[in-house]
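Before anything else, here is the set of structures, which you'll find just below.
All of the numbers you see were taken from the coordinates with simple rules; none came from a lab. Since we're looking at a predicted model, the values are computed, not measured. Cβ atoms are built from the backbone, for glycine too; each structure is taken alone.
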Structure I
Amino acid sequence: MINSTQVSYFTLAAYFDTGVLKYLYFLLIMSLYIFIVFCANLLLIVVICMNRSLHEPMYLFLCSLFVNELYGSTGLFPFLLVQILSDIHTISAPFCFLQMFCVYTYGSVEFTNLAVISYDRYLAICYPLQYHVHMTSNKVIVLIAVTWSLPFFAVFVTTLLSASLQLCGNIINIVYCDNYSIIKLACYETRVNDVYELIAASLTFCVPVSVIFYTYIKILKVILKVCFSGSKQSRQKAVSTCTPHLASLLNFSFGNCFEILQSRYNTKSVHSVLKTVLSLYYLTCQPLFNPVMYGLKMSKIYVICKRLSLCHLLVNVAT
């Protein structure tokens with residue numbers, strides 16, 4: 001048996017030789033990363049922080065969501081860029097576990113954040129007159145703190161358990177480090193890991209999803225009631241506030257579902273390039289999808305961004 005401390009590196013077997021095309025892939029991914037960081041998420045974070053009119057619970061939760069997109073992108077993209085240009089696709093064991101921690105905390109924080117946003121929308125739509133009574137500034141701080149602290153603690157324990165395993169191999173069949181691939185390399189039964197994974201998944205996935213389902217059932221009832229008895233303006237306002245959140249949730253859930261299926265079931269019939277692209281979907285598309293969707297659909301954010309771009313254009317013309 002090989003102790004995990006003796007496995008100094010892992011080999012990422014999903015990479016393949018692309019020849020001179022690797023420079024094109026490098027430029028495409030670098031451009032995507034720059035756009036995600038500076039033109040999308042960082043821009044909206046600055047807009048929300050610098051405009052007092054956006055210092056409301058909904059926009060603060062969105063700011064937390066955008067920070068998580070930056071965190072998840074930084075945990076993946078620099079590593080991908082290095083691996084694309086490298087001829088030997090290996091990663092040191094400590095860095096592998098660090099990347100696994102970043103990827104898993106990103107996914108967990110994303111679901112928890114989406115659950116908090118759905119709860120906020122539930123209060124705003126179902127209890128509009130009592131909204132500010134229920135959603136106080138202290139409650140916003142507590143919700144954001146729980147959104148980040150609970151997933152970080154849960155994934156930290158997961159990482160420690162996986163790092164303590166005795167491994168009988170070092171080949172990972174995807175393009176980044178994930179927990180299930182490392183557990184499959186264990187030399188003995190991993191019952192403790194499996195039980196803890198079930199508990200952690202319940203806290204960071206099942207509980208947030210349950211909150212989302214409950215709140216949107218309540219929201220749907222209100223929207224249906226408004227459709228029959230309310231004005232057209234009220235109906236459009238109720239639907240428009242939920243559309244970006246639902247789109248973000250469905251997009252992220254699709255990527256997660258494929259990642260879980262391809263890691264646990266035989267997907268040899270799926271083309272390797274397609275499998276790689278889909279396995280990276282929720283880590284690459286979600287950080288781009290969220291700021292674009294919320295930036296276009298949330299009227300306050302859209303107006304301020306439009307005003308900033310217009311001012312920048314006028315300054316350039318004047319100079």
Structure II
Amino acid sequence: MEIPVIDLSKLTSEKRSETMASLHDACAKWGFFMIDNHGIDMELMEKLKLLVNQHYENILKSSLYDSEMANTMENNGYISDKDWESSFFVWHRPSSNMDELPNLSKDLCKAMDEYIDQLIKLAEKLSGLICENLGIEKNHMIKAFSGSKGPSVGTKVAIYPHCPRPELIRGLREHTDAGGVILLLQDDQVPGLEFFKDGKWVKIPPSKNNRLFVNIGDQVEILSNGVYKSALHRVMTMKDGNRLSIATFYNPAGDAIISPAPTLLLPNHFCFQDYLNLYTKTKFGDKSIRFQSLKNMTNGHPSIITGEN
């Protein structure tokens with residue numbers, strides 16, 4: 001099964017319409033895709049991955065293998081309520097918690113800040129493209145996510161280390177993401193990430209050449225009125241190698257009020273007789289015109305069929 005790849009450089013070429021259609025299909029039918037030519041500095045991405053791996057080796061590694069969870073596996077016990085990962089979470093917007101996290105080097109903090117500055121611009125670009133494909137205002141997602149302080153942005157930094165008993169635990173249990181748009185910088189060697197599609201688990205390959213992996217969160221499904229779907233995914237444990245994952249979440253603010261974009265809602269709270277009146281005039285026409293007329297009527301605007309209030 002070939003995972004959709006969106007080449008963002010084609011948005012400024014004669015292939016823009018084709019690229020936008022591919023993005024729409026990826027959001028509607030898959031809930032995830034990869035992007036090429038995303039504009040993030042490649043050297044910065046390599047530096048960030050190197051510094052995260054160093055942080056794991058120097059700070060995080062020993063605690064996982066010495067944990068009660070590791071001891072349970074030695075006794076052949078299946079672990080269903082924990083994940084085989086070493087991770088920490090960094091908040092970037094509306095405010096950063098980087099200074100509060102222990103043992104992060106200055107180089108790692110600096111690289112992370114520079115990377116996130118670029119990634120937020122990319123997330124905003126993607127949000128605009130998603131809104132354009134939905135036929136709503138280009139800035140709708142940014143506005144909907146903003147709340148009182150602007151969209152919330154945070155990064156889960158994780159290593160999924162080699163596991164002595166991979167059959168006894170997941171790297172990360174099955175879930176959908178709660179937020180908006182998720183941009184993943186992942187390992188270029190070690191696999192493990194899987195997404196559920198059409199009744200099957202699809203293996204996501206490691207990302208060569210710092211190709212970014214993107215998936216849709218629950219809030220985009222809500223905003224799109226179910227046109228775009230958040231996808232169930234998991235991380236499998238591996239006996240060999242450590243899988244790197246730097247997942248950045250472009251999410252609504254905590255006080256943001258989320259609802260489907262009004263223009264995407266089907267008509268509601270209407271009298272059935274009103275619908276029948278429209279139906280008799282347009283039975284053999286496009287039902288979307290009837291639906292739009294009902295939306296207009298319930299909102300106090302003229303019907304596009306009758307011209308009446």
Practice task
Taking 3.4 as the value of distance in nm of label points 7 Å out along Cα→Cβ at positions 70 and 118 derived from one of the structures shown (I, II), identify that structure.
Solution key: II
Practice task
For the read-out helix-only ellipticity at 222 nm (-39500 (n - 2.57) for each DSSP H run of 4 or more, over all residues; to 500), a value of -10000 was computed from one structure; give its label from I, II.
Solution key: II
Practice task
For the read-out relative contact order in percent (Cα under 8 Å, 6 or more apart), a value of 20 was computed from one structure; give its label from I, II.
Solution key: II
Completion exercise
Value 17.8 of mean count of other Cβ atoms within 10 Å over residues 150-157 was derived from the coordinates of, among I, II, structure I
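If distance in nm of label points 7 Å out along Cα→Cβ at positions 134 and 246 comes out at 1.9 when worked out from the coordinates, which of I, II was used?
That value comes from structure I.
Work out the source of 0.85 here, i.e. which of I, II gives that when FRET efficiency 1/(1 + (r/R0)^6) of positions 142 and 198 (r between Cβ atoms, R0 = 35 Å, to 0.05) is computed.
Source structure: I.
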